[in-house]
1. Which structure, out of I, II, was helix-only ellipticity at 222 nm (-39500 (n - 2.57) for each DSSP H run of 4 or more, over all residues; to 500) derived from, given a value of -12000?
2. For which of I, II does relative contact order in percent (Cα under 8 Å, 6 or more apart), calculated from the coordinates, equal 17?
3. Can you rank I, II by mean count of other Cβ atoms within 10 Å over residues 115-122 and just name the one with the largest value?
4. Of structures I, II, which gives 50 when percent of Cα pairs over 20 Å apart, for residues 211-362 alone is computed from the coordinates?
5. Please state which of the structures I, II yields 26.7, 100 when Rg and Dmax of the Cα atoms in Å is computed from it.
Structure I
Amino acid sequence: MNATPVRAENNKDLNQRIVLNEIRQRVGVSRSELVHLTGLSKATVSTIVNELIETGLVQEVGSHNPSIGRPRISLSLVRDANFVIGVELTEEECRVVLTNLYAEPVKRVWRPVVSTDLSVPTLLLLLDQCIAELMAGVDATRVLALGVCVPGIVDSAVGMVMASVLLPWQKVHLADALRQRYPYPVAVFSRGNAATWGERWYGAGRDVSNLLYGRVGSGIVAGLVIHGQPYLGHNFGAGELGHVTVQPDGALCRCGNRGCLATVATTGALLNRVRQLLRENVDNPLWQAWQPNFDHLTLADVVAAADDGNGIAIQAFVEIGRWLGLALASVLNLLNLDMIIIGGPMALAGQHLFTPLKNELAQRTLPTHLVKTQIVPSTLKEDAPAVGAASLVLHEFMSPIRRSVIPGLASSRINLFT
């Protein structure tokens with residue numbers, strides 16, 4: 001029988017989702033522990049667990065013999081009973097992952113965007129190619145759904161990309177377009193929110209109630225978790241960290257304003273700054289090595305140079321770290337977060353970036369706010385947006401419907417698969 005999680009449309013289905021969610025979150029949980037955790041009766045839990053085992057979603061993985069009482073049988077999800085496709089589609093690349101029921105990638109496909117045409121039809125054609133490669137040899141009937149994230153402001157309730165600075169998209173009904181192409185339920189998210197929830201559930205932010213995830217690459221975007229709930233803002237527009245002003249009279253940003261963080265702290269800004277510094281310091285060894293190929297200079301080149309101790313490469317990362325620290329200090333002073341997670345390509349710089357970032361935060365953040373705040377790199381790394389899109393889909397299928405603990409901070413729960 002094909003194992004497919006059910007959605008909570010009545011009390012029985014809701015109870016099943018409650019039990020399934022506890023098994024997902026607590027590998028090795030026993031039936032008796034489920035009774036305690038869920039508040040359901042022993043008979044109800046036993047019936048639900050047996051049904052989940054029969055459908056192939058849950059398995060018994062061993063037993064535990066306590067000093068007192070009967071042996072307890074441990075339970076877990078069958079990892080590969082079903083799969084979810086997670087997608088990150090941007091102006092630079094299409095990254096697709098096939099994840100199991102624990103949001104662990106079991107297969108990946110990556111292709112760069114080689115066309116200057118960033119229209120919806122062109123990028124969806126690239127997505128088609130990636131998904132076709134991903135699905136080769138995979139039983140399509142075991143795929144639950146497709147979760148897609150893009151850079152921009154996304155209304156996930158209707159699957160619409162409202163606006164994007166990096167893509168020339170305005171009010172694009174992306175979910176509708178995807179449903180016409182694929183046989184799976186479809187959900188669309190902003191890249192920042194998807195990556196945030198990937199890290200919150202399966203990465204560096206597990207069990208952290210108040211955090212910000214910031215992705216630093218060709219653009220800068222963030223996602224917020226407040227009291228364990230997503231903070232999406234009016235019209236889903238929260239998280240545009242890249243458009244915080246750090247230089248009032250600075251360079252013109254693609255958004256139309258001046259002095260945004262995105263003008264000084266992206267990968268493009270880093271490479272431009274390295275080129276400028278080398279032109280001013282032609283005696284630097286990198287000048288001879290890179291000058292003939294300045295247009296092809298990459299972030300990886302600068303990271304390697306910093307690792308080798310080159311002063312200009314190190315200085316460039318110090319400046320980026322300080323700009324990020326300047327913007328994030330305001331966020332910390334305002335929200336008093338438990339954790340800041342930095343992901344995206346720029347995080348590959350490691351301590352070349354994190355040390356100056358933390359130093360800037362130490363100078364500009366209230367000590368009472370910073371003392372317990374962790375500043376950490378993403379553990380999902382470049383998979384974070386795609387895995388996050390997959391994890392949001394899994395959460396929709398498996399998690400019980402619960403009221404927000406702070407309704408004013410979180411949007412009402414979105415029913416993605418109507």
Structure II
Amino acid sequence: MREKEFAILVSDKKCCNYDPLEELKQLTKTAGAETIDCLRFDFSHPTANLFIGIGQAEKLRDLCVKKNANLIIFDRELSPVQQRNLEEITQVKVIDRTQLILDIFAQHASSREGELQVELAQANYMLTRLTGKGTELSQLAGGIGTLGPGETKLEYDRRKIRKHITLLNNRLKKISLHRELQRKKRKENMVALVVLIGYTNSGKTTLINRIASSNFAQGDKLFLTLDSVMRKIDVGNNQKAILVDTVGFIRGLPHQLIASFKSTLEEVNYADILVHVIDSSSMDIEGNYKVVTDILKELNVSDKPTVTVLNKEDKLTTGEKRQLQRIFPEGIFISAANGNNIEKLKAKLSQILETKREIAKFSIPFDKMNIVSIIHEQGNIIKEEFTDSGIKIKAEIPRELSGKLAEYQTKK
């Protein structure tokens with residue numbers, strides 16, 4: 001168990017509906033530290049050596065002494081030079097937003113894949129830290145008898161981390177191959193994939209628990225779900241689907257994490273439907289929405305059929321709900337916590353999946369009863385008749401399945 005950390009948070013000024021300090025407080029709480037005070041500075045003109053001004057750094061030092069703080073958290077990514085200089089002035093450990101999020105991911109990773117992905121992100125982050133210090137070491141290593149040792153140690157550390165990164169990538173590739181086999185099996189079984197996406201703490205895990213009657217860990221914390229979890233659901237009209245919960249997005253999500261979690265996020269590429277879950281009670285709904293849509297563009301999946309879900313409607317007033325209806329006219333208001341309008345959401349999913357189905361007639365011989373079972377499992381039986389040679393079936397089934405069973409189709 002690590003020592004309790006008492007943090008002073010340093011953030012930018014509030015902008016429009018988005019308050020960076022409130023989100024930083026949530027991140028700090030999720031990481032297990034206690035916020036004891038906060039400071040807001042103007043981050044628009046960062047300095048190269050401290051990020052903030054010397055006067056602000058001294059103010060921060062005095063506050064740490066007064067409040068007995070042992071941690072300072074900046075809501076920006078700091079360079080190695082800035083981080084070390086701030087620690088020298090304040091005599092307190094200083095971390096940035098990227099380190100904070102990496103720490104949260106490390107705490108919440110539960111599967112072997114998740115642990116490897118977080119470890120890879122941390123290694124990539126550490127490599128950038130060494131690179132920054134390397135420039136500084138080369139500048140200091142002047143004079144007779146001083147050239148070389150600093151750089152030699154630095155290069156050794158770099159090679160060690162790069163070797164570790166290669167090892168982690170190889171291990172993740174093996175897991176990715178297994179994931180690909182699972183995808184192929186799902187495709188062979190022609191089960192639709194419905195993927196939940198959204199800003200962190202929007203209620204995606206609560207929603208999958210509600211729809212699939214599962215019991216994944218949920219709560220009012222950021223990044224509670226890191227690993228993709230799946231459950232088979234029935235959306236109605238005998239239409240089955242695999243519902244997938246993915247890692248939540250956030251402003252300034254470190255690029256190391258996006259790269260490391262690439263294999264997990266690949267589930268989005270194979271989705272038949274994306275369900276964008278929005279926390280309708282958030283103060284910055286439109287900002288959160290843009291963060292998610294921008295990441296989807298980065299993943300080249302913004303053209304996927306998407307259902308917008310406005311979760312936590314039980315926290316809205318009538319006026320707030322009316323305003324959101326104007327912003328998201330196609331949005332479905334639900335409450336994953338109490339089950340409001342869950343059936344309406346499932347009906348929408350069923351409606352979209354029906355566009356990928358067709359009515360077909362088949363004549364199946366008795367020695368191919370496994371095909372009859374597949375039609376029953378994946379289709380909606382309209383008519384079924386036993387004959388001397390086999391079974392005649394009229395059913396609404398996925399178009400892909402209809403194509404695979406073309407040799408058994410009849411016009412009568």
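1. Answer by label: I.
2. Label of the source structure: I.
3. II
4. I
5. This value belongs to structure II.
Quick note: the coordinates plus some simple rules give every number you see, no bench work behind them. Since we're looking at a predicted model, the values are computed, not measured. Cβ atoms are built from the backbone, for glycine too; each structure is taken alone.
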